[in-house]
Structure I
Amino acid sequence: MASLEVHPLQAEQLEDFIRLYWAAFEPPEADMVSPMIWSNGLQPDLMNCLKQRILRATDGKLGDSCFYVRETQSGKMIAVSRWAMIERPARTREEVEAAWEQAKEARDAGSLVADTNSAMDEAFHRAAMYAEYETICDRPYMGLRLLATHPDHHRKGAGSLLLQHGLAKADALKLPVYLDASVNGRALYAKHGFDVAGDFPFDGRQYGGRSEGKHWTMLRQARG
């Protein structure tokens, strides 16, 4: 069995982090939304855009919220995760709408990416924000924003290791954990104590996508 280690992400590793999760999300069978929003693939303009989004979301403190699994024998990065601590969630739909407008303004001010499906991008992220608000119900929590294993390294336990790493922090703080799960991720999350809270209100086919991009909102109650 491969020997695996969890490490905080460093700034110089951000492009490798993005390449890895794009490789995991791009195959049609993954049924992920990002490759439908940016159907030209991970071109340089998209790489710049995604770097800006992650740096903005983490306030540039990558090592506090982004992690990766290193396979010790090969030295390769084989899985990645990104977490967020939300100490003061939106309390009303008006606050959600204000947060959405602020997030949209920040994204619009970022790098432009050719042939972006802007309608899908906006619809997906708006649905995500409202689904999170309706599930959490005004309480501090941790959010799992991304978990991905490179397709060449499935079934080594890397995804579970990253999940356990983040959940241990949530348990130490006695916080619930929220995520939206894809078809590939739902079973893994269920094994780690997450329950389905609802269907994610989005269908990529309504915006010209190749598939639905099926997701579920999931919640793990506070422990510890």
Structure II
Amino acid sequence: MKIDFPPDTYLHMLRDRIDLENIKDLILTHSHSDHLYAEDLVARSPGFAQSAEHAIQIYGNDLSIHKCSQVLGAGSSKFNLHRVEPFQRTEMQTATIVPLPASHDPLETCLLYYIEKNGKTILYGHDSGWFPDRTWEWLHGKKLDLAILECTSGHRHSRSHMNVDAALRTKERFTDLGVLKPEGLIAVTHFSHNAHLLHEELTDLFAPHDMIVAYD
């Protein structure tokens, strides 16, 4: 399973020696170009590569799936496209997902994902500002092993992304709602260089709150 398909996917493949042919399911959070560069999907099509026979299943909202279909065309043998809707439980080959509304782009139904796999639960929580009430209501009573949040904005305020304060408040809300398991973890990622915070500075901000800072 892979989440999103950004333009640096090819770099990740080369640098980290990732075999993209191992992907069975690809889930998309939204259609913005830093999360979906659909043009590179064509590289798996006949005439471009000698790829495996299996079709990769792609799941996403209307805009993301439409963007993929425009690039891949109709009847691609290498990809199957599936439109998902918020709160619709979907059984994939590799995991079970529940898309949840994000607060990111008012012109698009951007999605977060609640993921279940092998008895573990993950919330993939970006891109998003403070979660919509409907998402908080759905999360109430859930028990997460891991929550992945964003901190795009550093100390700057943004309605479409979280900053340091919003990420910390989200952890507090998790605690109030009992969303995290006792051993559950929170990681923050999706850092913009415009936030002017180095990894060490982010670690100094989040480590006292037992939050992991990813390398992004």
Structure III
Amino acid sequence: MEAAITKKDCIIMAYRDHCIFLARGGGLVESFAELMGRKDGCSEGKGGSMHFYKKDNGMGTAEWRAAKSPAYYKRGDYVPGLKVDGMDALAVKQACKFAKDHVLTKGPIILEMDTYRYHGHSMSDPGSTYRMRDKISGVRGERDPVERIRNLILDHNIATEQELKDIEKGKRKVVDEAIAKAKESPMPDPSDLFTNVYVKGFGVEVFGADRKELRSTLP
């Protein structure tokens, strides 16, 4: 996606935007520190990796049970849509390039990225109650996006297997160092809990649970 646009293009995310943050220039230490709720996080430890859950929203459910029409790219009414193999990095790049051109010249378009989750959505979702394990291993063996790119690189003699192993080893070292540094970051001060929540200068007061004891007046 990032390869098909420029840094001047704006992206609005809802949640779970870790990869977009990194692709747009964010750092690993900022990312890990934020996930740990530390001061050096990209949102100073106040954002984390959150989303809201509603029991009937379809997470951890087969798509044919969660949606009346699983052809999501067709659900934009008068807005055109495309379904893209989200496990193919090159297909995603071309689709995003097409979508950007379409938006700039004709108007909005919907892209449905067809991807596959190897694991369950959360700890409460084992990911094996609504599908067969053979299906998971089959998709991993045939459609895994990393392996697809890896095989293309090897087939076209862009790099050797040993060179790819060395690159992966080096990247793992960078990630491990970032995690270690993030763990050294301090926790936010408790007073930061009330920052960036209310408009300053209105004398907002914080009371105790009984609504009688005035705990503090926010700046």
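Quick note: the coordinates plus some simple rules give every number you see, no bench work behind them. The structure displayed is predicted, hence computed values, not measured ones. Cβ atoms are built from the backbone, for glycine too; each structure is taken alone.
Structure summary
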item: Top of I, II, III by relative contact order in percent (Cα under 8 Å, 6 or more apart), largest first; result: I
item: Given 2.7 for distance in nm of label points 7 Å out along Cα→Cβ at positions 21 and 205, calculated: source structure among I, II, III; result: I
item: Entry that produces 13.9, 46 once Rg and Dmax of the Cα atoms in Å, for residues 77-164 alone is calculated, selected from I, II, III; result: II
